[in-house]
Structure formats: structure tokens, C-alpha cells
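No value in this document is a laboratory result; all are computed from the given coordinates. Bear in mind the structure is a predicted one, so any value in this text is a computation, not a measurement. Cβ atoms are built from the backbone, for glycine too; each structure is taken alone.
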Structure I
Amino acid sequence: MDVRFLGLLDYAKAWDLQRDLVKQRKQGLIPDTLLLLEHPPVYTRGISSKTPQPPNLPHPAYLIERGGDWTYHGPGQLVGYPIVDLGKLGLKVRDYLRLLEEILIESMKIFGLKGETVKGLTGVWCQSKKVASLGIAVKNGISYHGFSLNVCCDLKTFSAIYPCKLEPESLSTLQELIKKTVSTAELQEAVAKVFLKKLIS
């Protein structure tokens with residue numbers, strides 16, 4: 001698997017890159033690839049969502065082909081876009097989503113945090129607060145889009161939407177939970193290592 005650390009990258013550019021990598025993966029030109037990055041402030045809505053766009057959003061908004069509802073991406077949030085051939089891994093979509101949750105839960109342990117899932121919902125919670133969201137798309141058997149983990153982002157920006165139909169107050173960041181300054185750089189290496197371990201096993 002190829003892991004790419006892309007730093008702060010415009011959402012539209014990352015979206016174009018994902019779609020290009022999906023084509024390359026399907027043609028066998030590249031291995032499974034994990035993109036780890038941050039975005040400038042942006043809102044996105046899954047294509048199946050029926051929730052209308054809130055008025056006067058302070059940042060750009062995109063309707064995209066992943067599952068899920070409205071969410072926010074911004075600096076201080078670690079975003080992961082795995083471009084993986086689910087068939088070759090022997091994974092169905094539901095199993096893959098559970099695997100992504102496991103990867104994030106294990107990665108959070110480096111901060112001494114115990115992540116957990118909530119029955120009937122997708123994502124990761126910690127101390128009754130949601131800290132990670134998932135939303136994927138699959139094209140020709142290749143999965144893309146992925147997950148976002150709130151490391152040290154500004155949660156006020158979520159207040160313009162109901163992220164994944166949840167009250168904004170139900171969200172938190174890893175930094176807020178451990179009451180210590182942390183950065184996405186501290187976590188991305190851990191996520192990459194756990195991701196590689198889980199997929200190889």
C-alpha cells in the first residue's frame with residue numbers, strides 16, 4: 001500500500017485526485033493507496049442526503065457521491081481517503097466501514113483515549129462525544145472518500161449544520177478530551193501504521 005501525506009489540500013483538488021486514483025487502481029497501475037491530509041474549511045453533503053443546504057454557510061459547500069449527510073472539514077481535522085480494491089481484500093461495504101472504525105479506535109489509543117462505536121450509527125465516539133465520521137463511495141469495486149477525525153479543529157464551524165443529523169454539541173476533538181495540545185501530525189503516522197497492519201492482516 002502507498003501512503004501519501006499531503007498536508008493542507010483544497011477540497012476540489014483532493015476530490016479530483018481521488019477520482020483519478022480510482023481509475024488508476026482499477027487498471028492496476030497503482031496499489032491500494034491511503035491519502036492523509038487536512039482541508040481548508042469546507043462543507044460537504046452526501047448525494048443520498050435529503051437535508052437541504054443551510055442558508056448563509058460561511059465556507060464553500062459540495063454535493064459529493066459518498067454516503068452520509070452534511071459534515072465539515074477544516075484545519076486540525078485529519079482526513080483519510082483510502083483508495084482500495086474491496087474485492088481483492090475480500091471486504092463488503094459494511095465490513096469495510098467497521099474496519100475503518102477499528103482503525104481509528106486503535107489509533108486513538110496513542111493518546112490514551114478509548115474510542116467506541118454506537119449501534120445503528122457510523123463513526124467513532126469517545127466519552128459520549130462523536131470524534132470521527134465516515135462516508136465512502138464505491139466505483140467499479142474501488143472504494144474512495146473515507147473518514148475524518150477531529151484532532152484539534154474548531155468545533156464552532158459545525159454549528160452552521162447538523163453534522164450527520166447530530167446536534168453540534170454532541171461533537172468533540174481529541175485535544176478537548178485529553179485537555180492537552182495535540183496536532184494532526186502526531187496522529188497521522190499512527191493511523192498509517194494501524195491501517196497497514198489491519199489491511200495486511
Structure II
Amino acid sequence: MPWSIAELHNIMPLENIPSVLRHGLLSHAQASRLPHVDVSMSEIQDRRDRIQVPQGLKLHQYANLYFHARNPMLFKRKEQADTLCILRVSPAVFDIPGTIITDQNASSNYVKFLPPTALNQLQLDNIYAEDWRHPDQITYWKQKSQKCAEVLVPHRITSDYFIGAYVVSEKVQEILARQRFPYPIDINPFLFFR
């Protein structure tokens with residue numbers, strides 16, 4: 001199946017939106033210098049902190065995006081859906097010098113770090129699949145990691161790359177709108193496992 005990447009995603013706590021609009025989507029290293037709500041898992045961040053991207057930066061020096069936010073990370077945070085949005089980011093970030101794509105979660109033992117021109121090497125059918133579960137344990141682990149394939153942009157992604165946001169409900173849409181979020185806000189409960 002041929003794929004056209006229309007947008008990329010970042011799972012973002014609503015509380016961080018004013019800062020994100022001001023500073024952009026920051027790398028973990030840069031965000032750690034600012035007050036913010038962190039929904040990541042500390043054990044995963046500890047692992048990511050030790051990873052050096054081949055011919056690139058340390059993993060924590062990249063702002064990271066998912067190809068598709070309906071993934072295991074968001075599934076772990078589905079009970080927090082009323083406090084989150086999914087930022088929609090233009091695939092024009094592929095053209096930012098130093099941008100890298102991964103074929104699965106960037107902290108996986110078997111991850112490949114690739115240039116954006118290597119999109120055809122990704123298992124996009126698995127990345128965009130509605131479900132990653134599988135009766136075979138090895139296939140399950142592989143598909144689960146592929147669902148979290150990433151786009152890594154050096155240091156930060158400025159807000160001029162933002163194209164909108166998804167939220168779980170009308171209530172959350174109103175909260176985000178009150179934060180003067182200037183892009184389209186679409187309600188999409190399916191993305192949030194509802």
C-alpha cells in the first residue's frame with residue numbers, strides 16, 4: 001500500500017500548550033530546563049538518555065514526533081485523555097537538516113536510524129495499524145515497537161510547523177481553545193482509545 005504522510009503527532013499535556021506555543025516542541029534536554037508536565041515514563045527516559053544516534057546527537061537532544069499517536073504510549077495514558085491533546089505537525093519537518101526517522105521506538109534495541117528519504121524502509125502498515133496485538137509474542141513485541149516509530153528533529157520544532165490538534169471531547173476542545181491555540185482543534189475520541 002503506498003503511503004502519503006499527511007501529518008505527524010506529539011502527545012502533549014494541555015498544561016504545556018502555552019509554553020509550546022511560545023518555545024516550540026523542545027527536545028527532552030531543552031524541555032527539562034523549563035517548568036512542564038511530563039507524561040513520559042521515567043524508566044524509558046533513563047534508557048533514552050544513554051542513546052547516541054549514529055552520526056547524530058544524543059537522543060535527548062531531538063524533539064520527537066510519532067508517525068501516529070494511537071500507539072502503546074498513548075494507550076498507557078488513555079485515562080489521562082482529558083488532560084492531553086495530540087499536536088498535529090506538518091511533515092515539512094522532514095526537510096529540517098539533521099532530521100532522522102526510526103523504524104520503531106527510538107529506544108528499542110533493534111531500532112534503525114534513517115534519513116527521511118528512507119520512508120519506504122518503514123513498515124507503515126504496522127505503524128498505522130489500529131491494533132498492534134498479535135497471538136505470537138515475538139510478533140506482538142515487534143509490532144508494538146513499530147507502532148512507536150519516531151521522527152527526530154534536532155533541538156526543537158517551532159510552532160510554524162503546527163497544523164492543528166486532536167482532542168478526546170468537546171470539553172477538552174474548549175480548554176485548548178481557551179489557551180488561545182491558534183490552529184484547528186478536532187475531536188477524535190478514537191485516537192484516544194475511546
Structure III
Amino acid sequence: MQGKFIVLEGLEGAGKSSAIKTIESELTAQGVNYIRVREPGGTPLAESLRALVKSVHEENVAPETELLIMYAARAQLVHNVIKPALAKGHWVIADRHDWSSQAYQGGGRGIETEKLAALADIVLKGLTPSLVLYLDIDPAVGLTRAKGRGELDRIELESLSFFQRARERYLSLVDTHDFAVKIDAGQSMEHVHQDVLATIKRFLA
């Protein structure tokens with residue numbers, strides 16, 4: 001039996017990491033075999049690409065360069081980890097996936113949807129999530145939370161307007177896909193976790 005593919009999406013400071021822990025606890029309680037991955041990253045090569053794309057460089061990083069690094073890392077993860085796990089019947093819980101590129105490089109950087117779709121077709125080969133939980137937060141609030149965690153990486157240092165455009169793209173994606181659920185991440189963490197847990201329980205039912 002094919003496993004299920006659950007993806008957590010959201011801007012910086014939305015609380016994806018803690019939400020994933022809530023999901024893991026419920027899956028463990030229900031006896032579901034799962035693995036957890038993150039993007040970019042999840043394999044040795046993809047983790048190297050993650051460090052490369054998040055680091056501040058002396059030269060300007062072209063939007064297309066960033067996009068191609070993201071999809072190169074995703075290709076490694078999908079081919080070497082996600083698809084094999086799903087084929088074995090394991091569930092996969094992902095901290096970010098293809099919507100992050102559509103929101104950040106598409107909405108934020110302004111790269112055309114057609115170019116994103118072409119890369120996604122090459123890399124994903126039809127792979128789609130079973131469920132996407134989008135944690136929606138005001139970008140200003142999320143960035144304040146992110147700054148509280150410590151030093152920001154290259155992408156987190158982008159302007160507020162960049163993240164506002166990314167949020168708009170996320171909201172558009174949620175509105176046009178029936179496997180997506182929007183959760184208000186501006187609530188207290190307790191309420192966010194309650195909403196995440198309720199969503200997963202409905203999915204498992």
C-alpha cells in the first residue's frame with residue numbers, strides 16, 4: 001500500500017517545526033510508520049545545497065540560480081528518499097516542498113509560473129502531497145518570531161514585501177487545491193497545535 005505524503009508549508013516564524021512534532025506524536029500513537037524530511041535538504045547532497053542557498057555570498061545570487069539550487073536539492077530528496085519511502089508504505093512528513101518554490105521563487109522573486117511548472121514536471125514526475133497544512137501568518141509577525149530564534153539566513157533577510165508576495169501566492173495555492181488546509185498560525189501555539197491535531201485526526205479517520 002502506498003504511503004501518505006503530508007507537507008507543512010508557511011513563512012518564517014509560522015511554527016512548522018512544532019506543528020510537525022504534533023503530527024509525529026499522533027502518527028506514533030496510531031502506529032503509523034513514517035519518516036520526516038525537510039526542504040531544501042534531506043540527503044547529504046541536498047543538505048550541502050541547503051547550506052549553499054541559505055548562506056550570504058559576496059556576489060548577488062540570481063533568482064534563477066536560487067530556483068535551480070532548490071529544485072536540484074528537491075530532485076535528490078524525491079528520488080532518493082520520498083518516493084522509495086512511499087513505495088514501501090511509509091508515510092512522509094515534509095517540512096516544506098514544492099509550494100515553497102512557488103511561493104518564494106514564484107511569488108517572492110517573480111519567476112514565471114510556466115518556468116516553475118516545467119521544473120516541477122521534471123523533478124516531481126507526478127508526485128503530489130496527500131495533504132498540505134499551510135500555516136498562515138502575517139509576515140511581519142513571522143519575521144519577528146524568526147529574529148527571536150537567532151541570526152537570520154540569506155532568504156530570511158529579504159524585505160517584508162518579498163514575504164507579503166510569497167504569502168499571497170501561498171493563499172492562492174490553498175484556494176485552488178482541495179488537499180490543502182489553512183491554519184491560522186497567528187493564534188497561540190496551543191490553539192495552532194489543536195487545529196493541526198484536529199486536521200490530522202480527520203485525515204486519519
Match the computed value 34 of relative contact order in percent (Cα under 8 Å, 6 or more apart) to one of the structures I, II, III, and report its label. III
Label whose coordinates, when volume of the Cα convex hull per residue in Å³, for residues 5-60 alone is calculated, return 121 (choices I, II, III): II
Which structure, out of I, II, III, was helix-only ellipticity at 222 nm (-39500 (n - 2.57) for each DSSP H run of 4 or more, over all residues; to 500) calculated from, if the result is -9000? I
From which structure (I, II, III) was mean count of other Cβ atoms within 10 Å over residues 77-84 calculated, if the value obtained is 18.4? III
Working back from 1.4 (distance in nm of label points 7 Å out along Cα→Cβ at positions 45 and 125, computed), options I, II, III, answer is structure III
